[in-house]
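Q: As structure tokens, here come the structures.
Readers should treat all values here as calculations from the given coordinates under stated rules, not as data from a laboratory. No experiment lies behind these values; they were computed from the predicted model shown. Cβ atoms are built from the backbone, for glycine too; each structure is taken alone.
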Structure P
Amino acid sequence: MKFRLSLVVFWCFAICNILFAQNNNFNYDDLIELEKKGYHLNQNIEKSLVTNNYDLIYHRCNWQIDPAVKFISGDITSYFKPNSNTFNQIQFDLASNMTIDSILYHSSLLSHTLTPTDLLTINFTGNLPNHQLDSLTIYYHGVPLDDNQQTFVQTTHENAPIIFTKSEPYGSKNWWPCKHNLNDKIDSIDIIVTTPSVNRVASNGILVEERIIGSNKLYHWKSNYPMAAYLLAISVTNYVYYSDYVNHPGASYEVLNYVYPETFDSASVHTPEIVDIMRLFDSLTIIYPFAAEKYGHAQFGWGGGMEHQTMSSMGDFNFSLMAHEAAHQWFGDYITCGTWEDIWLNEGFATFFEGLAQQHLHPENWYNWKSLKIKNITTLPDGTTFCDDTTNIARIFSGRLSYFKGAYILHMLRWKLGDSIFFASIKSYLNDPQLKYSYARTADLITHFENTSGLDLTSFFENWFYKQGYPSYQVVWKKTDKNLDLTVNQSTSDPTVTFFDMPIPIKVIGETKDTLLVFDHQYSGQKFSAIIDFPIKDIQFDPELWILSNNNMVISSETDYSNLLNVVISPNPSSSEIQIQFDNPNITIDNFEIIDLNGKQIEKLTNIKTSTSIYTYPIKHLASGSYTLILQSNKQSIHFKFIKE
């Protein structure tokens with residue numbers, strides 16, 4: 001069936017600047033900008049392939065840091081196993097402006113070169129035995145690069161000095177010699193920092209020692225969990241600290257909070273919400289994978305946050321940011337994307353679990369969370385979640401594609417598989433001995449979903465993940481006696497996909513009862529039928545927003561639309577009013593109805609005569625949420641969706 005109806009919907013909102021309620025969401029611009037920083041350091045990153053000829057086992061990092069001075073000095077002891085029979089050199093990544101004081105190997109000094117391309121090469125006097133554990137210590141100092149990437153920042157808060165680090169994805173080399181690829185995690189690490197005694201040091205793992213050394217204090221953190229180099233972090237300032245605790249039978253752990261003295265009162269009100277967040281994630285996945293050490297927050301001087309392993313760096317302590325960074329401990333830290341093509345395995349999952357935290361702990365925000373993600377994703381007709389250009393910083397950390405569309409792919413997979421199979425698949429993925437505390441690719445995730453569900457998900461991932469765009473649905477219905485007949489057409493926003501096959505939910509609403517119908521939609525124009533034994537007041541497509549789609553229509557097959565062609569509603573979403581624009585002036589609206597998500601009639605007006613082609617209706621009195629507007633004119637009717645912000 002062909003339709004002459006053309007509907008233009010304008011979605012007006014600020015991309016990535018998404019706010020629901022006070023302290024329940026955060027500015028994605030800040031978060032994404034932080035994670036972009038340092039990516040240009042990946043230029044010519046192929047040189048780091050030379051670090052693939054050894055297995056990095058352990059680091060002992062011993063630093064002297066005064067947060068009042070942008071400077072670092074110290075020594076790094078590294079344990080490693082060669083995996084080559086001709087291993088007479090070892091390479092680390094280190095910024096070329098750093099100064100190497102000496103390199104000690106079995107009480108002997110080694111020669112080295114530090115190239116302008118930030119590669120430190122250390123020469124042994126002969127070949128080292130293959131697969132045999134060995135070690136060396138690098139003594140160095142310098143002023144980490146001030147390259148606008150904020151990898152090693154010296155600043156102040158309330159006149160107190162602070163130094164903090166943020167190394168994703170390749171900023172670690174700016175301030176310490178490391179191996180910063182995505183194929184070899186540090187098996188265990190000691191982080192020892194000496195600083196003026198007025199300060200405290202926040203870092204990864206568990207604090208095993210703190211002691212006074214003259215006017216200074218030494219802090220010794222230790223982690224026995226594998227860690228990617230970019231997830232190691234330190235933060236040094238006059239912190240105050242306190243703990244929250246997540247208690248499970250036989251599996252309790254601490255949430256350690258390091259905050260500025262001036263923000264203690266506010267932070268201590270909000271951080272306890274992390275307990276419910278962590279309990280939720282524990283129940284939906286596996287017990288927090290670093291429970292033998294801790295989880296924690298360390299306040300730092302930038303907006304957004306960064307998921308440093310076991311202690312996230314936080315610009316604020318609002319609910320959504322805490323949920324996002326906590327979710328990264330499972331998705332990004334415990335299992336890390338194996339290439340930046342698969343960054344959604346970090347960011348899509350963290351965004352999706354942030355949404356789950358809204359659903360379970362702040363359900364009043366759940367619908368708007370989904371709605372705003374859809375609005376952002378569908379601002380453009382194309383875009384693939386698979387990162388097809390890893391040389392482009394904006395593409396890797398695209399909020400629309402890597403974060404939001406990645407999250408919505410998981411949301412739709414949950415709808416397609418059902419909660420039981422979906423979460424069982426995620427647990428299977430997290431329990432995979434080849435992936436746990438290591439790296440994964442998208443193919444690994446697909447394998448677990450297919451093995452658990454018994455379904456072939458090739459088409460789903462091919463269309464939604466690798467290809468581009470989203471569908472629009474047109475549902476045409478007719479009721480005869482108790483028989484409801486529907487025809488469901490679909491168009492796509494991008495030609496890379498001709499059809500998205502998905503189970504589709506359709507809600508049929510009557511005066512006193514309603515029912516939800518679910519159909520397996522396999523081709524455009526497919527017909528469905530159902531027995532409905534009550535008069536129909538409204539029909540809604542996907543009322544709970546399970547499917548990433550836009551510009552959907554639900555219409556009666558008995559309607560003539562000639563008088564309602566090219567009707568436009570704008571702005572949408574809106575907080576104050578909507579304007580309904582017709583092709584012609586002097587339209588009479590016989591009936592004007594607003595229906596809420598539950599099918600309740602909120603407003604009904606009759607016999608509205610327009611002297612111009614625009615009719616304006618105020619909506620300030622409506623609660624935030626999604627509504628259906630039903631217009632009838634000259635025995636013709638049409639339904640529109642609009643959002644009250």
Structure Q
Amino acid sequence: MRKICFALAMTLTSVPMLSKVTLPSVYTDNMVLQQQSTLRIHGKAAPGSQVELQTSWSRMAQLVEADAMGCWYMEVGTPKAGGPHTLTFSDGEELTLHNVMVGEVWLGSGQSNMEMPVAGWGKVLNYEEEIRNANYPNIRLFQVKRQTDVQERDRFSLLYDMGGWQECSPQTVPQFSALCYFYALRLWEELKVPVGVIDDNWGGTPCEAWVSADALGAVTGFEEQVDRMRGLGFNRQAIQEDTDARTAAWKQATEGGDKGSTGITPWQDAKLDDSHWSTMELPAQWEKAGLPGLDGVVWFRRTIEVPAAWEGKQLTLSLGPVDDYDVTYWNGTLVGATGGYDAPRTYTIDASLVKGGKVTIAVRVKDDGNEGGIWGKPEQMALIQGDQRIGLAGTWHYAVGFDLRQTGARPLATNSAHHPTVLFNAMIHPLVDFPVRGILWYQGCTNVGRDEQHEVLFQTLIHDWRKQWCNPDMPFYFVQLSNYLEPSDLQPESPWAFLRESQAKALCLPHTGMVCNIDLGDAKDIHPKTKREVGRRMAAIALHHTYGQKKTPWTAPVYKSYTVGEDGKVTITFDRPEGCEPLVEEDNLPGFIIASADRRWHVAKARTKGDKVVVWADDVPRPVAVRYGWADNPTCTLRTASGLHVAPFRTDSWPRR
């Protein structure tokens with residue numbers, strides 16, 4: 001067991017062997033340290049050497065002894081906000097960190113809406129102007145590099161971009177998390193102290209990838225996977241070999257079980273009679289078009305008429321993106337195969353294959369998880385010859401070749417960012433000794449459809465991170481999913497609505513806060529550009545709860561209870577927490593649906609009445625439940641004067657049908 005020695009001294013004992021001190025990766029020039037906190041610094045130096053730390057805010061030098069392996073540890077108190085400071089470490093050779101500020105530090109994590117940069121692929125609203133104005137040297141930025149690991153990495157193994165901590169400037173902010181930046185900017189404007197933000201996220205990743213093995217092993221559905229990794233000692237090579245073996249067995253079972261490949265007439269054959277197959281309008285994700293919950297193999301076929309004038313000419317077959325893998329045939333001849341859920345499929349049909357008359361296009365689509373199908377834009381689906389085209393969007397025949405529920409999902413590769421624990425291990429664990437004021441979280445899209453599991457996962461993650469930072473009261477503020485996909489007034493089985501509810505349930509934990517942005521989404525873009533406003537709303541929660549600005553509006557009224565009157569009208573009552581403004585009066589509120597005694601849902605009418613909302617439907621004389629904002633993309637206007645929206649809610653607790 002490693003021997004750790006700790007001492008205080010004024011002078012440095014000389015050592016015969018010099019080896020510059022090594023610090024955790026998060027310690028660089030330009031960093032921000034959390035004010036009035038305790039730094040738990042693990043470092044490396046020459047074995048047996050005396051390691052001294054001299055900070056510019058203290059006259060006392062701090063001294064510890066490195067053990068036989070060169071490892072040392074010290075605890076250092078930080079002062080009130082200010083700077084710039086220096087930290088000089090020495091074991092006989094000096095290492096000095098310059099331009100260090102002390103202030104407020106927040107860690108932002110999650111998936112792509114947290115990752116979305118100010119410019120780059122993000123391009124938030126008015127991004128060019130935002131970049132020009134981003135000259136704030138007292139805001140400091142630290143960006144964690146994407147990395148995975150099935151083992152918990154130590155504090156020295158964290159990889160980072162941007163050369164470590166950097167001052168916020170037009171040169172450093174374009175590729176940085178827009179939400180983290182706008183949040184930090186709002187804190188700086190209000191608090192006038194240095195603010196550091198850590199950009200630590202990975203787009204498209206699920207909640208379980210960010211949870212430690214110890215915590216995840218207690219969550220239903222993940223026990224077996226965590227036990228397997230634990231049984232292999234969390235050894236990278238052993239886990240990889242085990243995964244390879246299980247993947248090979250899975251491939252054999254799934255490929256051999258595809259009915260489209262094992263029948264008397266293969267399903268790509270033009271002679272196959274598909275008249276008895278079901279039909280689907282493409283493009284579409286098949287979960288929303290008749291195959292809910294299906295992961296596996298689906299074959300699509302369509303017969304079209306090729307003009308006689310095209311005979312003997314090379315054609316281009318465009319399908320748009322296919323989720324995840326396709327194998328495409330032209331009258332039974334293989335013409336292309338591609339993997340990747342967002343890669344547009346464009347295949348060349350050789351002139352020798354082109355005859356005038358009927359031709360059958362068959363596409364075998366395989367989806368390993370989440371959404372599946374030929375899902376792009378209608379104009380992307382076409383058969384093209386020169387400047388002429390035949391549209392392929394519309395009715396296709398389909399049949400299920402294989403349902404993965406028969407064998408379970410494909411084993412995840414150990415380097416997959418979807419693999420449970422791997423992002424916690426590589427991107428969070430190395431930071432847990434570095435004090436932060438709190439956590440900013442924006443994640444959930446990848447867990448849509450698994451809301452019951454997500455409810456437990458998310459609350460487990462919050463408990464887990466607080467335990468890891470040894471701070472049970474650490475603030476944890478998160479963003480609820482925004483409105484997305486096709487607008488709808490009546491969608492009681494919306495998977496996005498159920499996921500939003502699973503997020504909101506985490507508010508049962510102390511020191512949490514939720515940003516509602518049900519009004520800020522984009523039907524056609526899962527990454528809305530309105531990140532400045534999301535940052536403003538998130539900062540308002542912190543200013544109220546963490547920094548004591550009790551008059552700062554930070555939330556809209558919160559659903560409390562309901563009563564049903566003899567006139568068939570439902571009165572919704574709300575709580576108004578401290579600092580909460582009243583509702584804006586409105587006579588024609590959209591976004592409400594109401595259920596009759598047979599549990600059928602109807603679009604409702606609604607109006608505000610002081611701090612209450614009255615809901616009714618003329619054709620529902622005896623209502624039994626109300627829901628608000630309950631759709632993938634509802635229209636919601638129930639808000640306060642400062643633009644804070646009431647979060648979606650429901651009065652019932654009925655399970656899905």
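Q: Give the label, chosen from P, Q, of the structure having the highest value of distance in nm of label points 7 Å out along Cα→Cβ at positions 162 and 458.
A: P
Q: Can you spot which of P, Q the value 4.6 was calculated from, given it is distance in nm of label points 7 Å out along Cα→Cβ at positions 114 and 266?
A: For distance in nm of label points 7 Å out along Cα→Cβ at positions 114 and 266, the value 4.6 is produced by structure Q.
Q: State the single structure among P, Q that was used to calculate distance in nm of label points 7 Å out along Cα→Cβ at positions 90 and 322, giving 4.2.
A: P
Q: Hey, another quick one. Could you figure out which one of P, Q the value 54, 26, 21 for semi-axes √(5λ) of the Cα gyration tensor in Å was computed from?
A: Source structure: P.
Q: On to the next question. When distance in nm of label points 7 Å out along Cα→Cβ at positions 178 and 602 is calculated, the result is 4.1; to which of the structures P, Q does this value belong?
A: Q
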